[in-house]
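Values in this text are rule-based calculations from the coordinates and carry no lab data. Predicted model only: the values in this text are computed from it and were never measured.
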Structure 1
Amino acid sequence: MLKRRIRKIFRLREDQSIGFYLANFFFKTFLRQNRNVPWAVHHTSTIYFPERIRKGLGVFPGDSPGNFIDARNGIEIGNFTNIGPAVGILSANHDFIDNEQYLPGTPVKIGAFCWIGMAAKILPATVLGDFTIVGAGSVVTSSFEEGYCIIAGNPAKIIKHLDKIVCEEFRKNKSAP
């Protein structure tokens, strides 16, 4: 009963323990790690330029352990996308000559209802359409804007297409009140 009341007062997610939020508070407040990130982040994750991340409903980049997210050129993530542990999302490349400089570029865009598997890497200027599943350990070097697919490998390629009708029915049910 008390846990429910605390969750409601502080608007805590049901799928995260209160210990997760206490650890988040400690690391942000006292150790100043990920202090500018306005949502809860696992203490082993790192997020650079969180103000350049546009995220949808139910998305909490960095809440899984070991995530590395560099949003220097911007990252857009659609509603209800899951990011697994040890995932890397990079939106900028270093200059080839001067490694202290970063190249300007287009933001990484990840659609709604995507699932990024454990230890996957998403490289700059990548666009993933809605309902794209990225297999564990994959390296995404090119865009899959059409979505509705499972991609895997290094470099990632389509290994299966998803039924668009089933996906859209799921979206409709998830969005219904």
Structure 2
Amino acid sequence: MGVSGSGKTTLLTLLAGLDLPTKGKIYWGKEHLNELNENERAKLRLGSAGFIFQNFELLPSYTALENVLLPLELTRTENALEIAKQCLKEVGLGKRLSHYPKQLSGGEQQRVAIARAFATQPKVFFADEPTASLDQNTSKLVIEFLTEYHRQYKPTMIFVTHDEELSEICHRRIYLRGGKIARGL
């Protein structure tokens, strides 16, 4: 947590290996991310990390169902179609499977991104403002989903958020100010 510009998203992308630090070292398990090239970091993340980006990163020429199917197909998951449909149903989009991102509201696009992030049952989950585009009722639905998902599968979940209600489900809160940890460790 922290004000805009405090370094929250930068920290998230560094932890996920999407960006590399100019100083210091980041490890993913025993892997030193600085020593891996982009393809090696992507392989490390595939199937073990889920992402919800602030701008969703949905593929515009894919339906909601196809966007959720993509990571399942990349990881060669059995029953991928059924899993993708179930994930969309769990976030309240069971009747919007064939809609393209441009046909969905911002909140619906966010829920497609959430379903896609959880489809492979990742061990680590990164989310940049996962409830930012949602109305209060949908935000509560998503928070309930995230809570239940964590209870059931026990992934490490790392959120960047301004949403106090979302932060309340977290076991630990870290506050950033000016790119540095202000409190919380």
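Quick check for you: by Rg/Rh (Cα atoms, Kirkwood Rh), which of 1, 2 is greatest?
With respect to Rg/Rh (Cα atoms, Kirkwood Rh), the highest-scoring structure among 1, 2 is 1.
As an exercise: helix-only ellipticity at 222 nm (-39500 (n - 2.57) for each DSSP H run of 4 or more, over all residues; to 500), calculated from one structure in 1, 2, equals -5500. Which structure is it?
Source structure: 1.
Computing relative contact order in percent (Cα under 8 Å, 6 or more apart) gives 12 for which of 1, 2?
1
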